[in-house]
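Below: a set of structures, written as structure tokens.
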Structure P
Amino acid sequence: MASIEAEVRQYVVETLLFGRKEVELGGDTSFLESGIIDSTGVLELIQFLEEKFQVRVEDEDLIPANLDSVNALTRFVENRYVTSERTGS
């Protein structure tokens with residue numbers, strides 16, 4: 001299985017960047033500041049996270065610290081895995 005970071009990066013490149021390779025996508029590149037994502041893209045991103053990684057994204061999770069870069073998304077998903085393993089959900 002590919003790493004969470006690799007899965008997230010692939011999704012962003014294919015879905016949000018429509019496969020454009022000329023866009024520099026560093027781990028901490030802000031999706032909002034660089035214009036990679038809009039409000040519809042955020043909804044698509046949440047759906048991807050919930051389906052691909054079986055994590056629940058709550059309203060209070062919808063902050064840039066969780067969703068605004070590849071690294072932020074990776075940390076968010078990893079933290080959700082740890083939390084769900086502890087709670088058994």
Structure Q
Amino acid sequence: MAIRRRDGVSFEPSGDTVVILDADGTVMTTLNPVGAAIWQELDGRRDAAALAKDLVARFDGVSVEELEADIITFVESLLESKLVELD
């Protein structure tokens with residue numbers, strides 16, 4: 001399933017991090033550089049496997065399989081926080 005940022009969620013890049021405000025405007029989340037890189041790519045067109053293949057070159061010493069597992073874990077936390085949706 002493709003992963004996309006939820007409508008109404010706002011975000012602001014800040015250096016190599018991203019600050020996210022949920023749709024209700026009540027919870028702020030700050031992403032580290034890896035989370036920020038993934039967040040920027042959540043366009044609703046790719047699933048975790050496709051994202052991992054597209055992003056793996058940005059990260060030294062990680063395999064596509066490891067990155068995919070990390071993306072899945074990351075997306076699960078974003079789903080719980082209602083910051084992303086699966087299409």
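FYI, it's all coordinate maths here, none of it is from the lab. Here the structure is a predicted model, which is why all the values come from computation and not from measurement.
Brief remarks on what is shown
- Origin of the value 42, 29, 20, where Cα extents along the principal axes in Å was derived from one of P, Q: P
- Among candidates P, Q, the computation of helix-only ellipticity at 222 nm (-39500 (n - 2.57) for each DSSP H run of 4 or more, over all residues; to 500) that gave -15500 used structure P.
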